[in-house]
1. When Kirkwood radius over Cα pairs in Å is calculated, the result is 19.5; to which of the structures 1, 2 does this value belong?
2. To test your reading of the models, identify which of 1, 2 gives -4500 for helix-only ellipticity at 222 nm (-39500 (n - 2.57) for each DSSP H run of 4 or more, over all residues; to 500) when calculated.
3. Any idea which of 1, 2 comes out highest on distance in nm of label points 7 Å out along Cα→Cβ at positions 113 and 209?
4. Given structures 1, 2, which gives the highest value for relative contact order in percent (Cα under 8 Å, 6 or more apart)?
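Any read-out appearing in this document is the output of simple, stated calculations on the displayed coordinates, not a laboratory observation. No experiment lies behind these values; they were computed from the predicted model shown. Cβ atoms are built from the backbone, for glycine too; each structure is taken alone.
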Structure 1
């Protein structure tokens, strides 16, 4: 019951789930898997080795699974792109496959990649995340769940972004962003993403605990990692959210942690 338009080009060993639609002039290369009820619009390109989940939408002129823009990449490496279920990929989006053998670039479930966004090689985008028009992820970026990357924002290669992070439009970061924060300008934390947490109907006690943990962490001086260890030992990691926040600073990474602005004036947060 798959609907492949007569003007579409479909390669060999392609697996279609029930009720998939492939529009005119779309190209689906060899060894692609597409889950049930997914739509591949006209002129979209799905490169070899890509796996797309169920109920996804790929808009016109999107290219999924293209070669990495990496100077030492060997085109013979059998890497791939994996897209989760219920994800929307709008027009002119580009998602590049991984550079490592048997590696993958991954976009999670229920994500929205708006027009002209770019996800580079070896990236991982967490579930329910949104990339707004023109935003770009450099190679090997790790984006947590329920993140919001504003229009035209850019994230440098190898950066790790925690869950529930907002990166404001036209901003950039070359440093890691811990969970639940709002970042803007150049690699600068300006507060907590309280609006999203309340929208998620998070228990008010957990929100208060996270605010206290956040404020206490940035009141202290010294190395971030040592600060986080000391706070965990003194009981500040008593909820999932506070533990998630503090443990982020203990992760190994090629990048440092973005600093917090001394006085927060944006978003009405003091």
Structure 2
């Protein structure tokens, strides 16, 4: 048996009962998570319903400019999330600009290459292909960049004395922050490395599962999933490296001094 199996909203509602069960357990155990769990679930439903309508409109329109506008909106939301997930982000516009620039460079580069060289839809910018692909790449790159920057900034504040001691010993700014840099890069790369290690052994990724449920031959689904994982890993790597390097340039100067006053004040609850 093959082919697409349609779902009703009742099917979706039945699946949501497991979330309500989790919320009930949290309430009974006084964990305090039930409110946030229900809130983010409702937010997810509203967002997905709206994006479904928007994508249907964009697919029917099939124009490059609305497609580009939608991609830029996704980028803006991702840059906001990158800053929001850091306890000590860069102050001012840099806190948004660094994440947006690195994700735009890495995400757009990888997406455009994939569309024009590997997938090759006609036209290459067709929103049915471009927006879902860019969304997958952008979402994973956002996670890596936010974790790397949060780790970098937190470690620089925590280990400030050690870093400044190395600077006093004559180390350059890049040599002095080497241990901090290595930890930040590990944090940024960890999610995608874990995902790649678990793929096919522990989990079947969403795209591959979706294609199989839609009736695609499993071997064809595997090829697409491999393509997506390599694209995500490449974009995440480029984004994390660019973000960490750019942040280090902002937080040090040419006289090999730390400039941690360029960080925003610490926020609670991050």
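1. The structure behind it is 1.
2. This value belongs to structure 1.
3. For this comparison of distance in nm of label points 7 Å out along Cα→Cβ at positions 113 and 209, the top structure is 1.
4. Working: 1: 9; 2: 26.
Result for relative contact order in percent (Cα under 8 Å, 6 or more apart) over 1, 2: largest is 2.
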